[in-house]
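We did not get these values from a lab; they are worked out from the coordinates using the rules stated. Just so we're clear, the structure is a prediction, and the values are computed from it rather than from any experiment.
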Structure I
Amino acid sequence: ARRPFRVRTAEGTVRALGRLAHHVAGAQRTVVVVHEHEVVVETMAGAHGIVRAGTGARFDASRIDTPRAELMAEAAWEAGWVDARGRPLAEVIAALRPYRSGTLRVSMAAGGLPVSGHFPLDDTDAALDALQDQMPIQVRRYTPWFVSINVAT
């Protein structure tokens, strides 16, 4: 039988029963997020908690915060990705802007469309192409420094 995967930090231990998406050890706190199945977290003080797929939790040496889905997006950003689960396109484009020179303009009509997916921050052209492939939008690159995003006609 396979042994569970374990990650030890200064604050405690994470035992993965599925695929561990990401963990970040920080200033006396650890963040763990889970893609599949669940993980068991045990703090140094002995507190136990389960973090299920699609959520994440922060913990320190004595306590585990309530697992939250929002931590998935935060962990993705730390790893260089935008994680969108029904977020408006305008929010996804706003997340890409700091990683691109020039202007990314999105129309009001396109900006309200819901987006689900995982998009790279280090290749905004690939992210824009992926968005255009999966959504009813048109991405127009007038110059390398000016991109306009509208609802496809």
Structure II
Amino acid sequence: MFIKITPFDTLFFRTGRPFSGGVDTWVDAVFPPFPSTLYGAIRSFLIFHMGTIEEFKKGKFKEIIGTPSEKGSLVLKGPFLYKKDDVFLKPPLDIVYVSDEENLQPLKLLEKPDLFVSDYGPENILIWPEENAAEEAEGVIDLVEFMSYLENKQDEYGFL
């Protein structure tokens, strides 16, 4: 089952840092929201859709929603961004942004050079072997690009 959430107004997601009036006027935004944030929102929706908060506290929905201290059988995967007919995902961590070429490219799995001294056990390492700069990938890639990545079908990927 897919659950599509369409907000009526702007949604803001932030870190867990305290945010009190008069103390500080800056807070970092987080997008997409943490899965636990959406899990809590959907869990709250289901509590009020299926009954009342009192019934929830008494354990009426324990099997599906859980209790105030335990999770039930409800499992969510995501969140995923969706626009029109496209699903978008965060890029995998072994893909980097190459600014010279304005695209995303995977790191290379290479044999660890002799000059590379580390207590890291494996003999191979993921590195960016080119001279041009590579940065952490930001933005999103569509599901088609992600599937190509999983199947190792191409050397560069588009992103938004």
Structure III
Amino acid sequence: MPEARLPAICPATLDDGPAMAALDAQFALNPWTTTNLARYCEHDRFHALVSRQDGELRGFLLYSRLVDEASLDNVVVGREHQGLGLGSRLLLAALSRMAAEGLSRCVLEVRESNLSAKMLYQKNGFTVDGVRQGYYVTEKGRENALLMSRRL
């Protein structure tokens, strides 16, 4: 029986911007624009990783450097590819890059209601450091953000 091929994970390019924006629009109330995503492909402080297979973008991850820390800015995996470990693969690839860059810690914020993201982060060593009350705007009002981090 042939082995299943895993999607490739590599740095994003400007050409990935439209597909990344379209993927993000499937989930986000205020999706990232192609222009916003472009800075993650063009500047040294910002980084984007994509996962693709057979020419199809399956997911992406964005992070930025803040002095000696990294801020995990967004992780998106297409609905049809969720639950297959792709989010963990993207996250572990990014954490490895962060450590190789000499960064000491990774921080993030996540919607309190985003159970799958919270599980992904906790499974990969993140712990809750605090709460930002009413941080996110929702269709029904406001929602708290959990502040999480882990050492690299």
Legend entry - Rg/Rh (Cα atoms, Kirkwood Rh), for residues 7-46 alone derived as 0.95 - corresponding label from I, II, III: I
Inset, instruction - Out of I, II, III, choose the structure whose coordinates give semi-axes √(5λ) of the Cα gyration tensor in Å equal to 39, 20, 19 when calculated. - result: II
